[in-house]
Structure P
Amino acid sequence: MMTTIHNMNLQSIDLNLLVVLEALVEECNVTRAAKRVGLSQPAMSNALARLRRTFDDPLLVRTAEGMVPTPAAHALIIPVRQALAQLREALEEKSVFDPTATERTFHLLTTDYAEITLVAPLLQMLRANAGSIKLRTQRPRSVFEPPSTSSLADSFDFAVGFYPDALVLDTRLHSALLWEERNVCIVSAKHPTINGRLSLKQFAEAEHVALFYKPQGPGVVDTLLAQKGYTRKMAVQSPHFASLPFIVAGTNLIATMPERMAHQFARQLKLQVLPVPLDLPAFRLTLLWHQRHHSDPAHRWLRSAMIEIATKLAMVS
């Protein structure tokens, strides 16, 4: 199948079809792709038929989840996208984005952890340099699973979360690692039996307040404890990072949470921050965005600002 593509003469291809191919593969929807390139839906359907004949491949196939690119389409889109990006850069006048002259609202899908550690310093910078830019945040359904490609295309400018498989995401998504974060335990400074050190036995026997987004089933901590013959005693399950320090401060409960946030609350709430007596994997805070927004000057400016702030924070942590 791909032999036909490799041996094809460039003069035999209508180059406008490559713009159509890019839109179809990135949108996975004929109607949205048509709107994006300024064609009617019948004209887009006709263009897709021509592409299928040209490359002797269906390119997009219908599944229960919607239209999905074929392997041939995935192989084609990488060089096509690169070539079109170079052409656009050469032919189109570069848009200059003035952050002080826009009232744009950016939509972020993220957690309270990222709001406290990343969005708060970002807002300080925006108030000083781009006072009219606004942010709107919304909670994800999961801390550790990336949002759907369609939601990042249609509803959100960015997603920020602990996405362990960000490197194997859909080719229409882009990602940037903001920082790595290790886990720590927090307990009250007045805890009757834990004072400066935390053994595995103490950890296993304590009652826990845990961050939980899963509707059911064990978390990573539960799985690792089970391997050592222990069962975690769960007193509270919460979907909010920020509530954990406040609950711990007024009780004898213990919590496992990201170190950066733990230290932000430790002095104010009189908490002990201790190493976890388990070999827990580090969190990777990742920024995600869709190819649809990749070349937008305002979007590019804001994500550069977020990455710059994250880099500075990572250096001082």
Structure Q
Amino acid sequence: MLTLIDLDIKALGFEKFISSWLYQSEKGAFVVDPGPACTLKTLLSALKAHHITQLDWILLTHIHLDHAGGTGDLIEQFPKARVVCHEKGFPHLIDPERLWQASLKVLGHVAQTYGKPKPVPEKNLFRMDRIPFGSGIEMVPTPGHAAHHLSPVFENWIFCGELLGVFHALDNGYYLRPATPPRFIPEEYLSSMDRIAPYADRQACFAHYGVFPDGREILSAARSQLALWVDRVKSYSENPNIQDIINDLIEQDHLFNRIKDLPGTLMQQEMFFVKNSIEGILDFVRQQSLKKPNPGGRENLQNSRTLKNSEGDG
């Protein structure tokens, strides 16, 4: 049985913002993205309600605070659980201080509300390529939203994290928006979408927020939307006014246009992160305009951006 667990953050007014996915059967139980530290009590209450006394796996799509910040806390409750993420995320889980400080710098009070992540014991970390074949779990590398992003595949589900963006079901269809914070590289996103395509006959389970029954349809929609956003944002490279870009995208993108159909609190929280997605694309456009980047400087920039791409969501 697969269950979506709401992890609302009332202190920020965030509802239907982030979720954790729980799978349980006679074979065992796992959680996908336990959420931020501040929602641990909500998660534990849900696990108790579902009579979970043991977790076999904690699968992380990526280590941003709103997805994985509560991992260390959850391990304290389930010390035998094995945490699976990309190896690039291991250092930040073992010692989250650098991630925490960077998150505070970028997200400010939002990061403070998410809560400071606790360290995850190294003995609990499990490489994505070491999952036993018999588990039925496959961790597909899908960099784009983050360099260390993974999409777990299990039975009839793809847990797509933010590879396909941010989703909300509506009475008249659905809302979709790319999640492209800095460091954004279109080729990475598109390659990852190609990599997940063979699994698109499954349902797509989003971290933000819910499930879409037709993986092929939502993958196609996300790919087309990403191309449109890159094209429209590029047209503002000389005068990148964020609000003008938002207005343009609302007019040009029929899926993003449905932001007006979201309940008031959802629309407000979406607007907070929309700007981050646009900034990611603008950052890519700026880098493309640099004709002769300094090799050493580029390496330093790459390192700083890799951390920045681990800080928060968008």
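Just so you know, all these numbers are worked out from the coordinates, no wet-lab data involved. On a predicted model such as this, the values are computed, not experimentally measured, just so you know. Cβ atoms are built from the backbone, for glycine too; each structure is taken alone.
Have a look at P, Q and say which one yields 21.6 for Kirkwood radius over Cα pairs in Å, for residues 35-218 alone, as calculated. Source structure: P. Given a value of 35 for percent of Cα pairs over 28 Å apart, point me to the structure among P, Q it was derived from. Derived from Q, not from the others.
Among candidates P, Q, the computation of distance in nm of label points 7 Å out along Cα→Cβ at positions 107 and 187 that gave 4.5 used structure P.
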